[in-house]
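So, here's a batch of structures to check.
Nothing in this text is a laboratory measurement; each read-out follows from the coordinates by a stated rule. Keep in mind it's a predicted model, so treat the numbers as computed, not measured. Cβ atoms are built from the backbone, for glycine too; each structure is taken alone.
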Structure I
Amino acid sequence: MLDRESRDPTRVRKMFSGIAHRYDLLNHLLSGNLDRRWRRTAARRLPPGTGRVLDLCGGTGDLSVDLVREGRADVVVCCDFSHPMLVRAAEKFQRKRLGDRCLVLEGDGLRLPFADAAFDAVTVAFGIRNLARPASGFAEMHRVLRVGGRLVVLEFSRPSGALLSRLYRFYLYRVLPRLGDGVSGGGGGAYGYLARTIADFADAPTLAGQIRESGFATCDWSLLAGGIVAIHAGRKAP
């Protein structure tokens, strides 16, 4: 279980900043490259031409790129609290010639630097677990969405089968930390922390309930990879 110190925003920001240089490589390696498909599937939960999208906890910008390339967003603001992650994102956007449609902004997910109803949609990929107070984060997402705006959350969940659950926990606790910290060169145990946040995180129905409790009128979900990953989709009602 994670204690309060483990979730301290300053500590979490430092960990992510320390692995930014290998973050994309490790996402692909540790997921068997499935993370690319998961992000594209999440992006497609938004209608084409959604408009202005906030990609919260956007990291190095992979989901932001998918949102534009899949025709789901006109403009994406990739917002994250780690400056080194956003440096990587900005470089990626320029390299892919998306700099005019994918913007970066450093910000705190619990105190978003945006006006009310500023966005047509909010997306979050693998970031809810790292918020010190997820309920406050969902409340902020609700605030910055226009009426009728959509929320899409791509996050780890819990496998349903007993055998897959055992294998997955072995992978989380024995393989992921050693491989992740080894390849990233990080001495702060970032991937051990990530493994614990995944193992301790809510299942899909529980997360859907938390989203509804934050003011979203609807929230459904779909499971991928045997329940290892879930995509939640909500809507802000009048």
Structure II
Amino acid sequence: MSEPAISVIVPARDLRNFIGEALASIQGQSRPVQEIFVIDDGSRDGTAEILREMAARDSRLRLLSGEGRGAAAARNLGLRAARGDIIAFLDGDDVWPRDKIARQMERLAANDRPDIVSGLVQRFRALDTKAPGPADAEGPALPMASLAACLFRREVFGRIGPLDETLRWSDDHDFMLRAREAGLRIVIMRQIALYYRRRAGSLSQDAAAPRDFQLLDIVHRSLKRRRQAGREMHLLPLTDLIER
């Protein structure tokens, strides 16, 4: 039996200083992926030129043009193009540990067959140039509702649907809430699965107040859906999903 094919989807906009590190962390995985879709969502800083140079050296890397409609729309564009049995996401300024895919693929193949496997997220500001990790980690590694910390079986998107393109922020929180409401099996491994870059100029850093307001709205909508379905479902905190 052939191994499952893995597709990685990378939204990017104006990330010329970071996209190389993000893609290198995908290309250097101990378990290779079969295709990498990078959606250039209207970059004006030379990101597109860097991507074309990298694509010329790696046949797995395929470039798609977004319409500047945000990360959720870019991710959905990648989803429509992807052919893999397993789907992964990585933002163009973040980085994976080298064995992220290998560890999570092994967990997906376990007898309990989870639908989504996630891991811990480590915040950082700069990478160590001599090691595949952060030079200045900020705080402990924590569970977060981050798509980039996960691996998804392709069927998950058939059950839950695409990402909500009306959301400018927190589309990952919305999707993970919908997955939990649908009763999908989600497990969080104790290992770091994502290095999340904190930087000036990022969408999450420059829009903290409206982002937090939108996150509250997303949680409210989740509660409303559960009530309309006649289920006062209590969703466990993420910390309770971490495997012992």
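General remarks:
- Entry that produces -12500 once helix-only ellipticity at 222 nm (-39500 (n - 2.57) for each DSSP H run of 4 or more, over all residues; to 500) is calculated, selected from I, II: I
- In terms of distance in nm of label points 7 Å out along Cα→Cβ at positions 47 and 95, the structure with the greatest value among I, II is I.
- Test item: Cα extents along the principal axes in Å, for residues 55-110 alone calculated as 28, 21, 15, pick one of I, II: I
- Value 16.6, 49, calculated as Rg and Dmax of the Cα atoms in Å, assigned to which of I, II: I
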